[in-house]
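There are structures below to look over.
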Structure 1
Amino acid sequence: MDPFDRLGLPRRPLLNKEEIGTAYRKLAGEHHPDQNGGEDFHFKELGEAQRILLDPAKRLRALSGIASSGSLPPAAAAYFPAVATLIQQADSLLEKRSLVSNDLGRALLAAPLKILARDLEAMCSQLDDWLAQLNQELVLLDSQWPRHDPVTLNLLADSFSYASRWQNQLRERKLALDSL
């Protein structure tokens, strides 16, 4: 299924959320299984097309026609050690905190948890900056469209995928810390 074709949208790297949402709602209303002539299969396809087009990484992969390379993009490689370390530290400290049952134990973990929360926030900020840079690259790519290199599209897709996944993982740990 071509998600662009399914929603009747142009094949471009940059689409705004409102445009995607409007196209989805219009067609979903027509193809909803509860509507006369609506089909469950087409309705599910519309939902999948919207999901793909709302995610920059998936949208770029749909344009390139190439699956993920499986290798870490150079920019992601620079972040990987710090992100992996923070996730491991967060998981370890959260587990220790869940096992502590007395005030002294909680007090001993307070300082490391505070430092970890600060470090998680700092890394999330760095990933926000990286995502902003990736969005600028997406705008540039769109301005040069349809001239493109599928490998470049795929590299940008992989970068978006890593950046957003890591950001979500770090924010989940930060939320868990904040809820203590």
Structure 2
Amino acid sequence: MATEPAPPGPGNPRRVLRLTVNGDLREVLVSPQHTLLDVIRGTLGLMGTKEGCTTGSCGVCTVHNARGEAILACLTPALEWDGEAITTVEGLADGGRLAPIQQAFIDYHAVQCGFCTPGVLMSAQAILNASTAPTDDDINDGLAGVICRCTGHIKVREAVRNAWRYAAAPPPEAESRG
């Protein structure tokens, strides 16, 4: 028989966090020391957002706020997000259809081992959220906080530059696959 958690108080500093994640309202109990990354991975079980450095240096924990801006979940106290909305890499796809940036990453071979890919995707999407026609400086600035140990960002930059092509229509390969 499940029991209700003890109410918050001196013996139980945990609080209810109401957070919309990928469009779904979630309510979870969190302690003041929990980060947004702790909630995303440990409590909600969304494993796309990775844990890397835990100091905000690598960018693999990148998610979006409600404005589509990149935030580092490893540095963000979870309770500061009560009543807010975030999007994780699992929320990029729309009903089974990849987001344009995801398809561009595939077509431009912008991935290597895959560990940093969710953070790179979220950073790349944040660039596109800020500008539908980002300059090379916009792209470089937006990717500056994401470290990939396998490769440079050459293919990633190509994917970001060309993602707009996928927004209007599916890529020709997708049409021929049926």
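Bear in mind these aren't lab numbers, they're just calculated from the coordinates by the rules spelled out. Just so you know, these numbers come straight off a predicted model, no measurement behind them. Cβ atoms are built from the backbone, for glycine too; each structure is taken alone.
Output the label of whichever structure in 1, 2 has the greatest value of relative contact order in percent (Cα under 8 Å, 6 or more apart). Before the final figure, lay out each step's value.
Values: 1: 31; 2: 21.
Checked 1, 2; max of relative contact order in percent (Cα under 8 Å, 6 or more apart) sits with 1.
Matching task: 14.9 is the computed value of mean count of other Cβ atoms within 10 Å over residues 73-80. Pick the structure from 1, 2. Before the final figure, lay out the partial values.
Working: 1: 14.9; 2: 18.8.
Source structure for this number: 1.
Please state which of the structures 1, 2 yields -27000 when helix-only ellipticity at 222 nm (-39500 (n - 2.57) for each DSSP H run of 4 or more, over all residues; to 500) is computed from it. All intermediate terms of the calculation are to be shown ahead of the outcome.
Values: 1: -27000; 2: -7500.
Here the read-out was taken from 1.
Here Rg and Dmax of the Cα atoms in Å was calculated and came to 17.8, 62; which of the structures 1, 2 was it taken from? Before the final figure, lay out the partial values.
Details: 1: 20.9, 66; 2: 17.8, 62.
Going through each structure in turn, the value belongs to 2.
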